[in-house]
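*Asks:* Quick heads-up: structures coming right below.
Each value in this text was obtained by applying a stated rule to the coordinates, not by laboratory testing. None of these values were measured; they are calculated from a predicted model. Cβ atoms are built from the backbone, for glycine too; each structure is taken alone.
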Structure 1
Amino acid sequence: MNNDIIKQIDELIEADRANIAADVIKLVNIRSVREAPLPGAPFGAGPRKVLDTVMEMGRELGFVVREYENTGVISLALREGEIDMGIWAHGDVVHEGSGWNFEPYNAVEYKGCIVGRGSTDNKGQLVSALHLLTMFKKLGTPLKYNPALFVGSDEEAGMADMMGLPGNPEAVGFINKFKAPRLSLVPDSSFPVGYGGKGSMRVRFRSTEGWEKLAFTAGTPDAPGRAVAILPGAEYAEFENCTTEKCGSGIKITAETPPIHSAHPKPGGNMVTIVTGALLDNDLLTEADAKKAAFLKAVSLDVDGEMFGVKTAGVGMGDLTLALLDIIEVDGKIEFGINMRYPMGTTYEEVLAKVTATAAANGFEVVDTYCGVRPYLLDKNWEVIERLNQISNEVCGTDSAPYTLSGGTYAHCLPNGLAFGFSGNKTPEDFPKGHGGAHGKDESVSLDRLQRGMRIYARSMLALNDMEW
């Protein structure tokens, strides 16, 4: 590895901090939640605007810019010709939800962090990779392979940009139509190196009968957060971990838990557990409504899938997880969604059959399913994994082993795909509990962590230049 080049790049990274911050803010201020498809924008106007903005930046910087038709994916390559190594980021974000102390799309720099939706998942890493490749271009660093930054626009809502949507010609899926690089690095997780990961799936259920005397909503399609129950005719009372307000002739009961990533549901349940528990423990419901509420409470507590009969111990990775995300009313019926992350040892088809049967026994039917990514596992003794792991530990001052992921990333979809950094989330010390994390309120990314990630990637790219892969 050329130490002179490393020294030059480190100096450029240190001097580039203000520009990195400005570009992260620029992209964070684009609200890029998935919305209804538009011509040329299969995932809505916001994700499309991110792609257009990054392509414009790439052209100004002299990259070879390409858009992969009807996928929602673009690339910015260092030079013409076939791309050998890709750094994969995504420009879409989860819904902002509520309860922020900062504005989700008016990003600011605060105590060494950029605060705004998508800052750490994944726009901070996107900008960092672009700036690093720009430094390689500026220095004219000779590489025997052609690297590129790839940017997708549907990572959060199911990776249809990679795998396509059946019957939708505007979303054919990158891997179905185009050649992927020989090696892909995905800075949408943690250091050191992720060499495998669980599969993911979503299922939505709808009751055969609606509530009798209750209105109940909770969460968002992306993450849990707030649950609200409105009970006509009920007398005012206070309940543990809830707030109660008078509402017409009845009351409104509200509970909130921090919105967290669906790959990491908390044992003990969430806001649905709290509100349904208050309703059931105080005998506030009719018999029919109590039966439905008890089932929803049980689902909110079933973080390992045992009640649904899908509990699975991980084989080379973590155990199956299940997260209840949201509850709404549709045409007078109760609808809720769950997200599951399953390891090798079971399949999407097996899990779907069992959850369908359990739901049916409790008066709910499946109305929508989505098979996200399938579980995968690479050889952790591969020379590339060992070298990148070593570099990461050297820079971070750690002694960590390669790991497998609970969350889904583009690495699941790509040949020789590795989750590699950035571990960018570092919440300011004065943030309230539950604020600052990815998918959460006041999401933030540490500029120190972004610059550290850039130094790790710079050394890794030079190491790859000295290896055969």
Structure 2
Amino acid sequence: MEEKGPRPRLYRQLNQYCGSDVYPFHMPGHKRQTSAEFLAEFPNPYGIDITEIDGFDNLHHAEGLLKESMDWAASVYGAGRTCYLVNGSTCGVLAAVCAAVPRGGTILMDRGSHKSAYHAAALNGLNIQYVYPQILEDFGLRGGLLPQDIEKMLINAKKSPVQAAFITSPTYDGVVSDVGGIAEICRRHGVPLIVDEAHGAHFPFGDRFPASALACGADIVIQSLHKTLPAFTQSALLHVGAGSERIDTGRLEYFLQVFQSSSPSYVLMAGIERCIEYMAAGGRGEMDRFADRAAQLRAGLRKMRHLRLLDRDVIGRAGVYDLDISKIVVSAGGAAGLTGPELAELLRRDHHLEMEMCGADYVTAITTLMDSREGLARLEKALLEIDAKLEGSDVPAPAGSGSADHFPRAVLPIHEALARPARMVPLESAAGRISGEYVCLYPPGTPIVVPGEILTEETVGAIRAYRERRLPIQGMRDHTASAIGVLM
């Protein structure tokens, strides 16, 4: 029979990419180090890809091998309970929000959250009270959340009680909020705190990295192992804090079954277990050595004159409580008109370095304990060479910060907006209308616009600028981002 259409080529292209000299400053955190120590006893994935046969337990009703494994993992992290996730942090966020807040209830939510949190609110018909992150104006990045903002909202919410609070820390760019202060405020008000710590799975294993939200007193913490540790993509954990009485674990178990595959991968679960085993032993020492390498890289990048490194000098302003030094965020702002996509392309084309993501005028590189000294040296050399060729003003002085003014105003709950009819209008004429769809840059996955929010001139201008710079816009029915769905 004659084949029609294009031939399959994904695995061929993956082989080609992995055999090239392109260095990955992106997820997953194992950085494709196939000969690394942590893989010494790990078998070929095809050889251990099984289903729920006798003796291997069932993730959705764990009583034996998997229960023992997750109980052991909880002891490593100091959690009251730890659950393995094979559908990434996304399923953990969905389950946590739906378990903590009854249908039609109210959640206090960080407006800088990942899109999965908004999807959870929409699916469960929740009302959202937004707390807005501060803004690092000179970088155009989200800062942290102020504990006093959260306390003020919890006090003002007495007439319409909040059932849970949801925050993101660290951000995609490594900005950490005062989770301990926020957790104490939530405890005083009897509100469970859920922390999306997807980008902080490495925090518990290194003294030179921020404290984990679990250690700071959060009730539920979701971590993506694959983002910053040696684990397969989609590998994640959900922890319930030790002694937390504000979480109904029965509801949580139910929603984990709803949002996870009914055929969980034993390859992924074995990878999760091996990752934790490695990190609990030799991985801790390697994290210290990695911190030295990261500090050396940062010291070198401080020599840049036109490009600018997001560094620890931002701590103490714009709600930044701490900074993850493993995230290398470099801004091109003020560098002879260089944009983030252009900087990413220079690194890719001329230096064979692939970044995790780029924004309008910055790039983000993910570094992990699996990065070699040589790989980090390549990044430093490349950025210094690019910087030396640039013209423009020297790095700008730090600016002030803002918060809610940078986000559209919500006038309808997400689930109501999604249920209403919408029509497509040209983006240029959408200001003042209520959005009927999401607008996201992915990565990082934080919505620029959420259904039910009023589109402003500033927001429309930002979407247009992202479109012109060919940034990855998702959520819009018009994939060209020329038109947007608004409520009729």
Structure 3
Amino acid sequence: MFTKSVLDWALIAVYFLALALVWVRGFGSRPSTEDYLVAGRRVTLPAFVATLVATWYGGILGVGEYAWRYGVANWLVFGAPYYLGATLFALYLARRARESELLTLPDLLERAYGRRAALVGAGAVFVNAAPAAYVLMLGTLFAAMFGGPAAPWVVAAAVLSVFYVDRGGLRAVIFTDQIQFVLMYGGFILLLGSLFVQHGGLPFLAPRVPASHWVWHGGNGVAAVAVWYVIALGTMVDPAFWQRAYAARDSRVARNGVLLSILFWIAFDFMTTACGLYARALLPDLADPVYAFPRLANLTLPPVALGLFYLGMIATVMSTIDSYAFIAATTVGRDLVWRVRGGDPSRIPVWSRFGLWIATAFATTLALARPSVVALWHDLGSVVTPVLLLPVLLAMAGRGRPGPRGALLLMLFPGVVTLGWVLWKNVPASRGHYPLDLEPIYAGLATSLLAWGSTRFLREESVS
């Protein structure tokens, strides 16, 4: 049970009432396509940082579990690799993405390789953006708060996290992300501050957590850590980064906004890792570490502060669900329906609103079918990154890119191989091992390079 305090429950109720008011407001009943998809390209630096930081940090329960199990390795597995990927995006892609004046990542693929490649890329973006892991996480948190089986709460989590962006589009996402940004940082500042006041710092923690929790790899093998650094290359083709870059007021906001966001992620990772260490010290016999943060908060915080911390966790996850669900929705509306049907572009917001519920249903189904947050992160990142990474980088580089047929080979072949790699592990004959004991993303990226090499022998003209 979350709490017996009426004040804590009132805070939760007020938060969802505020989201309902955002839906009622709607940010204009008939927004233009550009306004709906990229907020009219008027996003300022503070709003850019708040929305990107909040969007990209939804895995709060998974982070708590990992920090409880492995300590500071949490920072070096789920933090540092992604700082690197984000830095590469900021330095080499953000400015050029904004100056391109495009609307979506498949727009870039169409400009470079033609419509068929854009449609394949749209399928990959849709799968990548569908927030299955975060829907599962929020449903798990709701089940812990309210009681009962997880499945109905997973459905509720999906619906409650997307309904308020239906009418307002990206402007509604960015507005709510700024509120959620404040809640996520405020909640963890409250918890970490209370823990430090009550127990002290390193002198309290050092003798109460395993020695391996202070080692950079947390007792895991180097290979188990290294794979996340490769998966993190997917940051460069993360649709949330591209959408924010397209929406930025100018190219400087796009570049500097990503760099500033990295500093905020470093600070937040410090707080979550520290709280994970306190959870291990105070709750050493915790049966299910996925509840490390909720149980720690219940043990530490008084009423009102407890409600604010739970709001922080809810906001952290919801800010990710709404952003990625909206990306998946616009992928349906613009990159699939409009690209196939053509017609009046002003209809794209209508098709995207329909796509929002397709994306929500898809994410919910995937979450219920594969109820493991880390597995969803690992598998989806492993499959989608090889499909998009090299084609997108070549499209931006302008040199070495294949023609239309070569681009399809470059996208489809790695996707099929990597998907087969992931599925094979679930076949009884595999005994829980990947082919050749090779991580799927390595197989996918190697296939991508081989496919790129083979395109050099295709006779075709590139799209102008």
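*Asks:* Please compute distance in nm of label points 7 Å out along Cα→Cβ at positions 80 and 104 for structures 1, 2, 3 and give me the label with the greatest value. Mind showing how you got there, number by number?
*Replies:* Values: 1: 4.4; 2: 2.8; 3: 3.7.
Evaluating distance in nm of label points 7 Å out along Cα→Cβ at positions 80 and 104 on every structure, the highest lands on 1.
*Asks:* Compare relative contact order in percent (Cα under 8 Å, 6 or more apart) across structures 1, 2, 3 and report the one with the greatest value.
*Replies:* Numbers: 1: 22; 2: 17; 3: 30.
Going through 1, 2, 3 one by one, relative contact order in percent (Cα under 8 Å, 6 or more apart) peaks for structure 3.
*Asks:* Here mean count of other Cβ atoms within 10 Å over residues 48-55 was calculated and came to 10.5; which of the structures 1, 2, 3 was it taken from?
*Replies:* Numbers: 1: 20.5; 2: 10.5; 3: 26.6.
Among 1, 2, 3, the structure yielding 10.5 for mean count of other Cβ atoms within 10 Å over residues 48-55 is 2.
*Asks:* For the read-out distance in nm of label points 7 Å out along Cα→Cβ at positions 208 and 456, a value of 6.0 was computed from one structure; give its label from 1, 2, 3.
*Replies:* 3
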